[in-house]
Structure I
Amino acid sequence: MLAAQIEKQVKLPEGAARLSDYGRNYAFKGAGIVTGIYLIPIGTEERDEGCEVMLANMASRPCSAQEMASISDMQRAIDDGQAKAGESRWFASEKELPYMNDGGCSQVSLEYDVQQKRVVRIGCNGEA
């Protein structure tokens with residue numbers, strides 16, 4: 001119910017996708033504050049595109065089938081650890097929330113004050 005209250009009030013920042021495109025992950029930060037991390041899941045087609053291994057001489061080579069399988073296994077584990085697009089998921093601790101470094105509006109972070117019933121901070125992630 002609380003996730004639905006938050007999502008009714010959310011006005012996504014400029015440059016963000018539609019709310020339904022994000023997996024919406026929540027946890028309590030402290031007394032009365034909810035942290036939300038909205039992530040756009042990476043599609044399978046994006047994962048398999050352009051995989052290269054950097055070599056010691058600064059050249060590169062395409063990933064092997066075994067390396068691609070390993071990457072797919074890691075991505076599956078990441079996918080299982082966060083809400084799917086269009087869904088909300090609660091975590092026991094803020095430390096358990098999934099996140100990404102950089103990514104711009106592929107990640108939207110927010111804080112919601114339960115007492116005031118309002119979003120007090122929202123923004124897209126930074127870019128490297």
Structure II
Amino acid sequence: MTHVVTENCINCKHTDCVEVCPVDCFHEGPNFLVIDPVECIDCTLCVDECPVDAIYAEDDVPAGQEVFIAVNAELAPLWPVIDRKIPALPDAGKWDGVPGKLGLLIREATIFEPEIEGAPGMVANEQA
């Protein structure tokens with residue numbers, strides 16, 4: 001069994017969960033995190049760390065959120081691993097608890113580009 005990041009993470013992207021993961025199974029997208037179902041060891045450490053209660057055991061995903069089982073599996077191989085805590089998105093507090101955010105999910109992978117002419121930034125990659 002695995003754990004699943006669900007809708008409430010969209011546009012929040014708190015990363016408290018990432019710090020406690022012993023196997024680095026979290027992957028980072030522009031406005032969402034996913035758990036790699038192949039790498040997750042079902043330790044449950046991430047569940048209590050999520051400040052917006054967006055992480056569930058696969059068998060406990062709330063009704064209406066089951067699509068996120070497939071979303072996590074689909075996006076984990078496309079997005080880079082995140083293994084350290086970073087600041088949440090700027091408007092995270094406004095998005096906590098807002099329903100119907102699946103349409104806001106940005107699926108394109110992003111990577112951090114090293115400084116180019118003194119300006120670091122995020123660059124969108126094409127999906128495979």
Structure III
Amino acid sequence: MKSEKVTTRDRIRYALDIVYSQVFNEGRSELYPGLVSGPYIQHNPLVADGIDGVVSFLRQAGRVPCEVKRVAIDGDLAFVHVRYLSLFGQETAGVDIFRFDVDGKIVEHWDVLQPVPTDSKNNNTMF
């Protein structure tokens with residue numbers, strides 16, 4: 001029987017699937033610590049560094065329905081374009097950027113969030 005080689009890219013994709021399908025869409029913040037390694041570095045100014053800071057934020061946010069629109073992986077970085085259907089009561093466009101270690105564990109996070117306006121000066125969506 002031939003063994004399959006699991007790449008770091010596969011591990012990153014697996015972690016991202018859990019983050020968005022279970023942590024956000026199902027509100028399962030308890031899963032996040034298993035996806036993280038080392039001293040978790042957080043760049044969102046509303047969330048403290050470390051796993052306790054992000055888990056506290058995720059617990060406060062609860063279930064956050066979302067749709068992943070695009071994923072790009074470049075080396076140890078993943079960029080995720082997300083439609084948050086109700087982030088603190090508001091539809092929000094987001095881009096999450098994660099840095100991973102060689103085992104596919106999250107070590108660093110950045111995000112950019114923008115409320116989706118009701119009116120637009122063009123016919124393009126944010127997604």
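Each value in this text was obtained by applying a stated rule to the coordinates, not by laboratory testing. From a predicted model like this one, the values you see are computed outputs, not experimental measurements. Cβ atoms are built from the backbone, for glycine too; each structure is taken alone.
Quick check: 2.2 is what I get for distance in nm of label points 7 Å out along Cα→Cβ at positions 20 and 108, calculated from one of I, II, III. Which structure matches?
Numbers: I: 1.4; II: 3.4; III: 2.2.
Going through each structure in turn, the value belongs to III.
Given -0.33, -0.39, -0.62, -0.98 as the derived value for log10 I(q)/I(0) by the Debye sum over Cα atoms at q = 0.10, 0.11, 0.14, 0.18 Å⁻¹, which of the supplied structures I, II, III does it correspond to?
Numbers: I: -0.39, -0.46, -0.67, -0.97; II: -0.29, -0.35, -0.56, -0.93; III: -0.33, -0.39, -0.62, -0.98.
Source structure: III.
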